[in-house]
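Scrolling down, you'll hit the structures one after another.
Only the coordinates and a few stated rules stand behind these numbers; no lab work does. Keep in mind that what you see is a predicted model, and the values were worked out from it rather than measured. Cβ atoms are built from the backbone, for glycine too; each structure is taken alone.
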Structure P
Amino acid sequence: MTGKLKSGRQVVEGSYAVAHAAAICRPDVISAYPITPQTHIVEDLSQFVADGAIDSKYINVESEFSALSALVGASAAGARTYSATTSQGLALMHEVLFNLAGMRLPAVMTIVNRSMSAPINIWNDHQDSMTERDSGWIQLYVEDVQELVDTTVQAYLIAEDPEVSLPVMVCMDGFILSHVFEPVDLLDQKAVDEYLPPFKPVSILDPDDPKSFGMFVDPEYYMDFRYLVEQAMDRSRSKILDAAKSFESAFDRYYGDLIDTYQTDDAEIILVAMGSLVGTLRDAVDDLRSKGVPVGLLKIRAFRPFPADEIAEAIAGVKVVCVLDKNISLGTGEGAVCTEIKASLYNSDIRIPVIGFVIGLGGRDIPVGTVQRIVSKAEDVIKHGIKVEREFVDLKHSLVS
């Protein structure tokens, strides 16, 4: 090897930072197909391989479908694998997403979140990854580039745990994070090697121990396989926590486990969001707090597995919950995060109004003023009251321009 990955604090592009993080995990196989705004990640990885900085097999393929299909074979053969995609590319992978999870192959893939066509739009929202929420992949969402770097390493530890053995999406907001240049602590190879052990696959294709992956099953057994994936997803909850805590011990950085909270202890209004929007909300919360508004923030870090218990504990005792969704489940009029929070509370003892706001689709700006208007709506609910007719109040969503 002639090159070497640099470590330490540097000003780099977000895409370079995630490429560096993936490379430092020593993937055996990297599959690549370019699509905006993901392209810089696989370009940087290609350069690392060409320079001899990493000892990985780099595969150029003809489509995103092929990119993930290549990882199926490589993972089944016992390789640690990586890829990245976005938007239409992720949609083209749809069939293979289910294959990888159903075969219990622990690949890691960066999703550079971008809106879905039509019309064509290359800016950020969460429609692409949220559409794949039922595929069996663990989904982790990051707030900033440093969290992206650190979560990529944690993702391998989670995915490759023998009690989990599921693929992981690490989701970053396109352009907002992928193309920003900012100071980032790039991880040291030796430190990551101590944190992340070599991959020891649970089961591989081996001529000396023949077995089948993804074979045909009839109705008598298919449901059992889906249940096994659900059980593994449930076990991943504690593994996500363990990975976050052990990373904190090793690198002195912690972002929460399935969720994180900010200024929620005495809050009457809690804002719920994922991704880079959380940074804007922190500033908005600070501003509103300075004006005497008792508002707090709940950040969802893991959308799959869904942190129902953690959310319920965090919002218990507040007066209104406002969910800010950068996606919309067409036909329901609200975003998927809002729907799942309301569903998770339905049979609980919590009686709190949950208001859904669909915002930021196609990259539309979300200024602090928009957040302030959302909080004003929540204050109106508190002031004027809402008659509770069911287990909890189901308020009609608001589409915020």
Structure Q
Amino acid sequence: MITLKAWIDEQFKGDPIIWAIVILLSLFSILVVYSATGTLAYKTAGGNTELYLLRHSFLVFVSLFVMWLAHKMPYKKYALYARLFMYLSIPLLAFTYLFGSNINDANRWITIPVINQAFQPSDLAKLSLIAALAAMLAKRQNNIKDFTGTFLPIILSIGVICALIGMANMSTAILLLATCLLIMFIGRVPLKYLLLVVMVGVMGLTIAVFAGQRGETFYSRIEAFWESKDDDSKIPFQAEQSYIAIATGGVTGKGPGNSEQRNSLPHPYSDFIYAIIIEEYGMVGGATVLFLYLALLYRGMRIVANSNKAFGGLLSAGLSFALVIQALVNMAVAVGLGPITGLPLPLLSMGGTSLVFTGTALGIILSVSRGDHSDEVVAVPEVRNRLRTA
């Protein structure tokens, strides 16, 4: 007879600490989003707060199920699909920019027929580019300095996708470019090529600023952030309400469901959910959430350090950095350490398909952590050393 422990060990493989962190943050997300959507429910659903509770809870459990499915697949198979989805994401990004749903003066979404669910192709593009980049670097480790055969396809992929994303979502494009640079550094790409990527990336993002939809917003947010450092009267409304939420939260907070700023803070259930967390759970709650993300990054890097496979190590590093850096940027914005970006807090913010792609990324990291894939090419010594010191 199979015991419960044996069944759990068989069905939930990989790093148990990552499993625990993700499940804990997911359940906490349901609680916080339920509290933060009270005003939204009153305005759009006749006061039916359970509508958003049920919808978000469903998506959270869907993302956990997707994570479970993704972790069951040997991670080397993702190399086969990554480039296909990367190429698919390019026309999807272009189509979204031209014909997508316009929300907040940006075409970032495509509405999926029948289920009427908004979908951001940038989520697919981020995940597939990171996986494809890891696969390309791992495959060409013995020929890493070949500009035409190795580096040119990489820089073209990064440049095109980051530019297309930057046309409507500059902050996401910048974080994706930074993540790609980290993967390339770990993957032994020569410094001169890294500098070339930076130059091309800056050039592409600059073009996106001038030609895209969010250039004026991008500049205005940076300008407002720097001006607010010298003049409190120029603090943006969103940031001001976030600071009030954090200041009134104190050490232990006002308690679950007792937030007052959720009624005046724009997007308290997504972009500024960290401010609501601190208001309701205090600095203790905010520090706990920060610790869980740092622990997630640490466990992801442990997987990288223990990996002898180039693709697995690069893949885990890229996805871990992408998730946690986005979380740190979101929290930094909420406490006033950076300009407003509009980036959600992974695993905690209310979302749609973004939750599913986050679950997929975490499932891939867990697949790498299983360590039961023996037929992949072993990383060369220098890559192994960079993986262990990243």
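Below, the figures for the structure above:
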read-out: Given -23500 for helix-only ellipticity at 222 nm (-39500 (n - 2.57) for each DSSP H run of 4 or more, over all residues; to 500), calculated: source structure among P, Q; value: Q
read-out: If relative contact order in percent (Cα under 8 Å, 6 or more apart) is computed and equals 25, the structure in P, Q; value: Q
read-out: Origin of the derived value 2.9 (distance in nm of label points 7 Å out along Cα→Cβ at positions 246 and 270; candidates P, Q); value: P
